[in-house]
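**Q** Listed below are the structures to be examined.
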Structure P
Amino acid sequence: MLTLAIETSCDETSCAILKDGREVLSNIISSQIEIHKEYGGVVPEIASRKHIENINQIIQESLEEAKVGFDDIDIVGVTQGPGLVGALLIGISSAKAIAYALDIPLIGVNHIQGHICANYIEHKNLEPPFICLIVSGGHSYLVHVKGYTEYKLIGQTRDDAAGEAFDKVARALGLPYPGGPHIDRLAKLGNKNAIEFPRVMLEKDSYDFSFSGLKTSVLNYLNQMEQKNENIVVEDVAASFQAAILDVLVEKAFRLAKEKGLNKIVMAGGVASNSGLRDRMFEKGQEEGVEIYHPSKVLCTDNGAMIGSAAYFNYKAGQKSDLGLKVKPNLGL
């Protein structure tokens, strides 16, 4: 079964062709990072306009790389939400047009489900159940994945997502957007014990996250150092800040796996490409006898392939959308 999938939830225009939900025949991604870099973050109106300019070309390139035509496609998958409303509209409009013209099923996909399904592409033998830690610029979730389309949301961010905190602290340190990779790089050069930043665990037994207080603590530290005219060691700030985030993410993920009696933890989302997080998860996994999975870096960020995988499993479970499919910018899992 061939799936054509479109992803336009934020600032990547992507189209992919997948075979049977796990084999990628093409995965074309047009990133807008260089455009938004000068603004220090994604500008929704600009993102939407670039999607309009790029979408047809990206779809055509995806078909050409996969060496297939429109007539070979069996189903069309598209991100329905969450994401930027204008950006989502471009993808859904394109997917509807293709599904209508070809008279084939249209499958709306939750963007978060897509991130989880990226692991099915990377790890051909991975099967539910498992715990999934989803960390990105807009989301921090702990999910009990019971089946390919059955999810139970256990914990989520109450304020800043992990990736959002990375970007805001990076900006305060004068680092380019997106800030996560720069923090990760500098953290390897710094002393993670140099500065004591808070580890916010919230209530006893809570699986929710809160990184706003940590971000504020870093900003206060930087302001105090500047007021005292003291030297700021950027590498130490990056290392100490990153350690504070990772301590919380790792502790809660493994605590949940133990509570559910599961020996598999899957990582997903843009921050899943953070080398510090990967190292900590694998190290803890070896200690606890827990298998750790994560996608390659290209599948951690937004891409059409992960949406295609999710669309395939949704279709196999009997889920289909009609041509009245609407965007849902705040769609929950």
Structure Q
Amino acid sequence: MKIAIVTGSAGLIGSESVDFLSTKFDKIIGIDNNLRAYFFGENASTEWNRKHLEETYPNYLHYGTDIRDYKAMENIFKEYSGDIRMIVHAAAQPSHDWAANEPITDFTVNANGTLNMLELTRQYCPTAVFIYTSTNKVYGDTPNFLPLVELETRWEIDKSHKYFEHGIDEFMSIDHSKHSLFGASKAAADILSQEYGRYFNMNVGVFRGGCLTGPNHSGTMLHGFLSYLMKCAITGDQYTIYGYKGKQVRDNIHSWDLVNMFWHFYQNPRQGEAYNAGGGRYSNCSMQEAITLSEKITGRKMNYSYSETNRIGDHIWYISDLSKFKSHYPGWNWTYNLEDILVQIYNGMRNRL
């Protein structure tokens, strides 16, 4: 029997992984205790998605276990140890704003929880492929010191810079910058994951996500840029832009495209590699541009306000360079562009709200 374990299985990347892998493995073990509702309130609960997974996939088995509980997690690994082939670790506290409220909770979920998953993999299924969903916040605010140019609707990097054509690569320093506490806890887990791959010769891949998005996102004000933006566009709730004139740029990758990256890595794994994983030059936008496109899709004007105060450690311009991953896995490419993503979010959300 071939088994895949997915943590954060009712969240955006976790549920996309369950869907993607359900026909490729005999059993999918999902682990998710809906901490997202604790972080962001009941409106962000992933219970609807857990129920959907259990009703849709006969080979899906759900555990409401906390990844911080080593003994409880060990029981799961012990039970399935001989059959585990893949671990997608997508469980996290994902907001750099929220992390400042409870730094210990943030660190124990993001760093200690990841350490638990890595060590249990080493003890019970050391040849399995381990996927860690990291973040571009490991680079801190270093991208903000690039030579940026203000255009009509966005910030852009100077055309003469090496990052202009493809975006930021994996060799940008993660040191000597302001990360937010979330960025620090994710950086700790990022390095731990690389180290388990390199030191213990394990098949570990680290994916530093840009804006991860898609129709299964339970977006809220503190996390889920495009999902929350579209929710406000549909409901008429006020959306607040924080700083940088609304011209800050994000690259956005559909959850399916990201999980497809995981799948390519699984088929030919490397040990301790870190990859940037975003929409790149293929799929990116400023907040102003995202609002305009959301208004076009919904057919209504958005209710939004502007605050001069930017979020601490927030990126002014960030576009991921995926050249390294594409050179290692030339069969992979993006499937969904920005408009595809927003239309899918709109259609999915309209049926739920």
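Every number in this text was worked out from the coordinates using simple rules, so none of it is lab data. On a predicted model such as this, the values are computed, not experimentally measured, just so you know. Cβ atoms are built from the backbone, for glycine too; each structure is taken alone.
**Q** Quick check: 1.00 is what I get for FRET efficiency 1/(1 + (r/R0)^6) of positions 27 and 307 (r between Cβ atoms, R0 = 25 Å, to 0.05), calculated from one of P, Q. Which structure matches?
**A** Matching structure: P.
**Q** Let me ask something else about it. If you rank structures P, Q by distance in nm of label points 7 Å out along Cα→Cβ at positions 139 and 323, which sits at the top with the largest value?
**A** Biggest value here belongs to P.
**Q** Next up: Of structures P, Q, which gives 19 when relative contact order in percent (Cα under 8 Å, 6 or more apart) is computed from the coordinates?
**A** Comparing all candidates, it corresponds to Q.
**Q** To test your reading of the models, identify which of P, Q gives 1.2 for distance in nm of label points 7 Å out along Cα→Cβ at positions 11 and 99 when calculated.
**A** Working through the options, I get structure Q.
**Q** To which of P, Q does the computed value -14500 (helix-only ellipticity at 222 nm (-39500 (n - 2.57) for each DSSP H run of 4 or more, over all residues; to 500)) belong? Walk me through the intermediate numbers first.
**A** On the way: P: -14500; Q: -11500.
Source structure: P.
**Q** Given a value of 0.80 for FRET efficiency 1/(1 + (r/R0)^6) of positions 147 and 195 (r between Cβ atoms, R0 = 41 Å, to 0.05), point me to the structure among P, Q it was derived from.
**A** Comparing all candidates, it corresponds to Q.
**Q** Taking distance in nm of label points 7 Å out along Cα→Cβ at positions 59 and 275 for each of P, Q, which is largest?
**A** P
**Q** If semi-axes √(5λ) of the Cα gyration tensor in Å, for residues 187-298 alone is calculated from each of P, Q, which structure is the one that comes out at 33, 14, 12?
**A** Q
**Q** Out of P, Q, which structure matches 4.2 when distance in nm of label points 7 Å out along Cα→Cβ at positions 35 and 251 is calculated?
**A** Computed on structure P.
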